[in-house]
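The following blocks contain the structures, represented as structure tokens.
Computed from the coordinates by the stated procedures, all read-outs in this text should not be read as laboratory data. The model shown is predicted, which means the values in this text are computed figures rather than measured ones. Cβ atoms are built from the backbone, for glycine too; each structure is taken alone.
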Structure I
């Protein structure tokens, strides 16, 4: 799609479209040639989970098993399965274990 600033239609005495939108705090409009609907059988929750899986898979692909990658996955995705007990204990000792338990 394309984003555009709204403009009036040059009709003398016509409706002031720009002003109308400005009062509604709309400064940009969008135009799309084609809008396709996602699979109606799958709801928002499914699409969010699918996105989450894709992000997790992407992170795994570029460094699975590396401690820093597992920490990234834990902090972004809430998946702590790749973090060793020793690492988690160290995070607890310094008082920042909550940083890897925020998401999920």
Structure II
């Protein structure tokens, strides 16, 4: 386990706006500007109720942590979830759960 990479991912998850953005990306069909490329920044911005610069800041953190992919097309940026990034979260939690004796007893 790469602790620095894992810490970066969990730090990105440590904000309610970013968690809402991830949930939106996971559940949204399409938005006003979205194509098959993903969900446009303006749609994320509208859903979160944040300014464009603040939305872009939060999305950059998610991209840098590897939780989201960003693809620029003309003046728009489209976002999709990164399965690899989400697997890092799952793997880290699975390892911690497996190592915790009390959690193993409660899981049975």
(message) If Rg and Dmax of the Cα atoms in Å is calculated from each of I, II, which structure is the one that comes out at 23.7, 75?
(response) I
(message) Given 4, 14, 13, 11, 11, 11, 12, 10, 7, 5, 2, 1 as the derived value for P(r) over Cα pairs in 5 Å bins from 0, in percent, for residues 4-59 alone, which of the supplied structures I, II does it correspond to?
(response) I
(request) Could you figure out which one of I, II the value -13000 for helix-only ellipticity at 222 nm (-39500 (n - 2.57) for each DSSP H run of 4 or more, over all residues; to 500) was computed from? (result) I
(request) Tell me which of I, II gives 15.0 when you compute mean count of other Cβ atoms within 10 Å over residues 12-19. (result) II
(request) For relative contact order in percent (Cα under 8 Å, 6 or more apart), find whichever of I, II sits highest and give me its label. (result) II
